[in-house]
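Computed from the coordinates by the stated procedures, all read-outs in this text should not be read as laboratory data. Small disclaimer: the values here were computed from a predicted structure and weren't measured. Cβ atoms are built from the backbone, for glycine too; each structure is taken alone.
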Structure P
Amino acid sequence: MKDPYTVIKNPLTTEKAVRLMESQNKLTFVISIDASKKEVKEAVEQAFKVKIVDIHTLVTPKGVKKAYIRLSPETPALDVATQLGLI
């Protein structure tokens, strides 16, 4: 398995990302362009000790790959964001 921090580049803290944290229990990350959903899931679970329910990825027109990660109800996204120093 790859190092989690080669898969995960950085978390996003845009207004949309914060709204998703509060309303849908989702975290948003910029990830490596060649990372698969399985690699992203393993990296996030290993790095932050959370359980993931669902992952959606997209590549922006600028060539940046983002992952929208929905966490299980037992682990609030706001707690993980606070641990990361985002909020």
Structure Q
Amino acid sequence: MPFSLKANSPVAAYWHYLKGKIYYEQDMPQEAIKEFEEAIRLRPDYVEAYLSLGIISRRLSDSVGSVRAFQKAVQLAPKNPVARYSLGASI
């Protein structure tokens, strides 16, 4: 069975996350946000996707969105130093 990005699986979430990182590096923030949000939809415990969403939201001056994303990352991984630092730096 061939793999599809439309599949509802952790593997598909990872591919959406990677696609979001590529869009971010190509300075295509809106497309990146959509990919990170899709990765989160497919895998609600995806800390890295929340962190990336927070970073790009902060870059776009969406302080509410960035704090929300970082809070969720800390909630999911309270011992993650990057998540904790990112949240603290955003407040």
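Work out the source of 18.8 here, i.e. which of P, Q gives that when mean count of other Cβ atoms within 10 Å over residues 12-19 is computed.
Traced to structure Q.
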Quiz item: With helix-only ellipticity at 222 nm (-39500 (n - 2.57) for each DSSP H run of 4 or more, over all residues; to 500) derived from the coordinates and found to be -23500, which of P, Q does the value describe?
Solution: Q
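Using distance in nm of label points 7 Å out along Cα→Cβ at positions 28 and 44 as the calculated read-out, with 1.3 as its value, let me know the right label among P, Q.
Working: P: 1.3; Q: 3.0.
Corresponding structure: P.
Comparing relative contact order in percent (Cα under 8 Å, 6 or more apart) across P, Q, which is largest?
Details: P: 31; Q: 20.
Max of relative contact order in percent (Cα under 8 Å, 6 or more apart): P.
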Practice problem: Compare distance in nm of label points 7 Å out along Cα→Cβ at positions 20 and 76 across structures P, Q and report the one with the greatest value. | Solution: P
